Structure I
Amino acid sequence: MKKPRIFTIGGATFDIFVKADDQSIMSIRTPDSFHKWLSFPHGGKVKVNQVMESFGGGATNTAVTFARQGFDVCFVGKVGKEYGDKVFGNLEKEGIDCKHAKQTSRDKTGFSTIINTFDGDRTLLAYPGANRFFTAKDLPLDKLKMADWIFLNHLAGGGEDIHKALIKVLKANPKIKLAWNPGHEQIAQGAKKWKELLKQTEILFVNKEEASAFSRVDYMPAGVKQDDPRAHVCTHRDLLPPYADDVTEILRFFVGMGVNNVVITDGRNGSQATDGERHYFCPVLSHKRVDTLGAGDAFASGFTVAMIKSLPLKNALLYGTLNAGNAVMHPGAQNGLLTADEMKAALRKSETKAKSTKL
C-alpha cells in the first residue's frame with residue numbers, strides 16, 4: 001500500500017536548551033491584562049546547571065511526527081552552512097527526505113537559545129538566520145504536484161511569494177490537501193487578505209489569541225456572564241468547561257471563509273475545532289510539564305496524522321492532544337513525539353475524550 005506523501009514547508013532551527021539558577025518569575029496584572037516576566041539578577045553571573053543540544057522549527061518538528069507515524073515525508077526549507085549539516089543529519093536519521101531543502105552561505109542556520117523555567121515553561125531567544133532567505137524560488141514546484149498533503153508552517157519574514165505560489169499549485173492540483181499554521185505576518189494582515197489560501201485550506205491551526213487577531217473576531221472569556229455587553233453571547237456552555245473561553249463565533253468565521261476544518265488551541269485550557277457542522281472540545285492531559293517548546297507543532301501534526309488516515313475529527317483532536325501531551329514531558333521539541341506504535345498504546349490507555357455539539 002502506497003504511503004501518503006507529505007511535504008512540510010517552513011522553518012528549521014538548531015537549539016540549545018539551558019537550565020539556569022537564580023531565576024525569578026514576576027507577574028504584572030492590570031485591569032485588562034496579566035503578564036509574566038522571567039528575570040535574572042542584573043549585572044550578575046547566573047550559573048547554568050544543564051545544557052542540551054536539540055532541533056526545532058515548525059517544518060522539521062511536524063516532519064518528525066509524520067515520519068514516526070510511517071508516512072513518506074519531505075522537508076522543504078533553508079538552512080545555513082553552520083549547523084545545517086546537523087539539521088539534515090537529524091532529519092535523515094528519522095527517514096525524512098531533505099533533497100529539496102536548500103543551504104545558503106548568507107547566514108547561519110536558524111538558532112534558538114531556550115531557557116527552561118522552574119514552572120515547566122520556557123523563554124525562547126530566537127534568531128531566524130537562514131530561514132529569512134527562504135523564498136518561492138526554493139520551492140520544488142514540480143515535486144509538490146505529487147504530494148498528497150502539504151503542511152505549511154509559519155515562515156520567517158512573511159513568505160508572501162511562497163503562499164502565492166502554493167495557491168497556484170493547490171488550484172491546479174485539487175487532490176492535494178493543505179494544513180496551514182499561519183505566521184505572525186499573515187495574522188497581522190488579517191484573514192481577508194488571505195481568503196484565496198483559506199479557501200484551499202483543509203485544516204487551519206491557530207491558537208486562541210492568533211485566531212482572534214486573524215479573524216478580527218473576539219472570543220468570549222470564560223466566566224463572563226451572557227448579559228455582559230463586552231462579550232459574545234455564549235451558546236455552548238453545555239459543551240465547554242467553566243475554564244474554557246468560547247471561540248464559537250471565530251470558528252464560524254473561518255468556516256465562512258471556506259476552511260474545511262478549523263482548530264483553535266488554548267494551552268492548558270484544551271482545544272476546540274469544527275468541521276462546519278459540529279463544535280468540538282477536547283481537554284489536555286493532566287500531568288507535569290517538562291518543556292512546552294514545540295507543543296503546538298506536536299498537536300497540529302498529531303491531529304493531521306488522524307485526518308490523513310480519514311479518522312473522525314474527535315479522534316483527530318485526541319491524536320493531537322496525546323502527541324502534544326507526550327512532547328511536553330520531554331526536553332526539546334522533538335524528543336517526545338510519538339511513533340505509530342506509541343500512539344496506539346497511548347490511545348488504548350487514554351481516558352481523555354472529545355465531545356461535541358451542533359455549531
Structure II
Amino acid sequence: MIVRREYWNELNQKVKEKRRFETRDIVERLGCITPEQITISNHPIDKPTTSFNPSLKISGEEVRIYARITLGYYSYSSAVVEFTIPFEETECCGEGNYIARLAVVPTNRYDFWGVEDPRVNEIEGKLYMTYCGRTVSYFEADRKVEKTLPVTAVLTEEGWKKIAVFRMEDELRSFVASDKNAFVVRAKGLYLFHRLHMLNDKFYLSVCELPEDLLHIEDFREVIIGENVTVLEEANFEEKIGWATPPIKVGDEYVVLIHGVDKERGVYRVFAVLMNEEGYFTAVTPFYIMEPKEIYEVYGDRPYVVFPCGADLKGEHIYISYGAADSVIALGRIKLETLLGILNDNRLF
C-alpha cells in the first residue's frame with residue numbers, strides 16, 4: 001500500500017470528484033447518555049463534568065463503552081472511562097444509570113494534559129485502544145509542534161497497558177503541530193491511520209506502515225513513523241477532515257467513517273468509504289450520511305458536532321457511538337443494506 005503513492009493520488013482525486021456538499025442523513029438516533037447518568041467508581045469525584053467522543057465494542061448481548069470524560073473545565077484534562085450497558089438498552093440509552101471505571105488516565109509526557117477520543121478495535125483477538133494524547137507541552141505558548149500525539153494501549157488481564165506513542169521522523173517532526181484521529185489497522189500489513197495537522201495549517205488524512213512487532217512489545221516505547229501516504233484531502237467546501245471510526249469488515253471489504261468540517265459554519269458531518277484488503281478506497285458516499293439535528297447534537301459545549309469514534313456490526317445494522325456537541329455520549333445505527341447500496345452505486349473502480 002505504501003509504495004504505490006501514485007495510485008493513492010489517483011484515488012484521492014476520484015473521491016474528491018464524487019463528493020458534494022449535501023447531506024442525506026441515514027443514521028437512526030438511539031439516544032444519548034449524559035454525565036449525570038454515569039458514576040465513576042474509582043475516583044472521589046464520581047460525576048464527570050462532561051462525557052463524550054466514545055468508542056464501543058459489542059460482545060454478545062453487551063455493549064462496552066469507552067468514553068472521554070473530564071472532571072472540570074479549568075484545563076479540560078480528559079481521561080477514558082469504561083462501562084457496560086445491556087444491548088437491549090441501546091434502544092433507550094437515555095434512561096439508564098451506569099457504573100464506570102477510569103480505564104486510561106494521563107501518566108506520561110505524551111498524554112500529561114489529557115487522554116482524548118479513544119478508538120477501540122480488535123486485532124488478532126486482542127483489543128487495542130488508540131487515543132489522542134495531549135503532550136506535556138500542550139499549554140506552552142512557545143512550543144508550536146507536537147501538541148498532541150497518537151498513543152496505543154492494549155487490553156490485558158490487568159487492564160489497559162500503554163505500549164506505544166507514534167512520532168514522525170526527526171526531519172519532519174518540527175512541522176507537525178498535532179497528530180490525532182488515529183487507530184491501528186490490520187490489513188495485508190499493520191498500519192497506523194492518523195490525521196496530521198501541519199504548521200502551514202493544512203490537514204492530511206494519512207496512513208503509514210508499522211513494524212509487525214508492535215503487537216508483541218512488552219514495554220512502552222516511541223515508534224518512529226516512516227513513509228506516510230496522504231490518502232485523502234478535504235473537499236473544496238471543507239475546512240478539514242479526519243478519521244472517525246476504525247474499519248468494520250463487511251464481506252471482503254471494510255466500512256470506514258470519516259468526519260468533515262465545513263468552511264462556512266464549522267459544522268461536523270460524517271461520510272463513509274469502502275476499503276479493500278489492500279487498504280485502498282473502493283467506494284465513497286457522495287454526500288454526508290449524518291449531520292447534527294437532535295438538540296443534544298446542535299447545542300452543547302461545542303455546538304453542531306457529531307463525532308463518531310466507535311462502530312461495530314450486529315445483525316443488519318452498524319452501531320455507532322459518537323460525541324454530540326462535546327457534551328454527551330450518543331448512540332446511533334445505520335442499516336447496512338442502505339449504506340452498502342449507496343456505496344455500491346458510487347464505486348471508484
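The figures follow:
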| quantity | calculated |
| --- | --- |
| Comparison of I, II - label where mean projected area of the Cα convex hull in nm², for residues 35-194 alone is highest | I |
| If relative contact order in percent (Cα under 8 Å, 6 or more apart) is computed and equals 19, the structure in I, II | II |
| Parent structure of the calculated result 54, 45, 41, given that Cα extents along the principal axes in Å is the read-out and I, II the choices | II |
| Winner on mean count of other Cβ atoms within 10 Å over residues 139-146 once structures I, II are ranked, highest first | I |
| helix-only ellipticity at 222 nm (-39500 (n - 2.57) for each DSSP H run of 4 or more, over all residues; to 500) derived as -2500 - corresponding label from I, II | II |
| FRET efficiency 1/(1 + (r/R0)^6) of positions 91 and 211 (r between Cβ atoms, R0 = 35 Å, to 0.05) from the coordinates reads 0.70; which among I, II | I |
| Entry that produces 4.4 once distance in nm of label points 7 Å out along Cα→Cβ at positions 115 and 315 is calculated, selected from I, II | I |
| Structure responsible for 1.6, with distance in nm of label points 7 Å out along Cα→Cβ at positions 155 and 331 calculated and labels I, II on offer | II |
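Read the figures in this text as sums done on the coordinates, not as results from a lab. If you're wondering where the values come from, they're calculated on a predicted model, not measured in any experiment. Cβ atoms are built from the backbone, for glycine too; each structure is taken alone.
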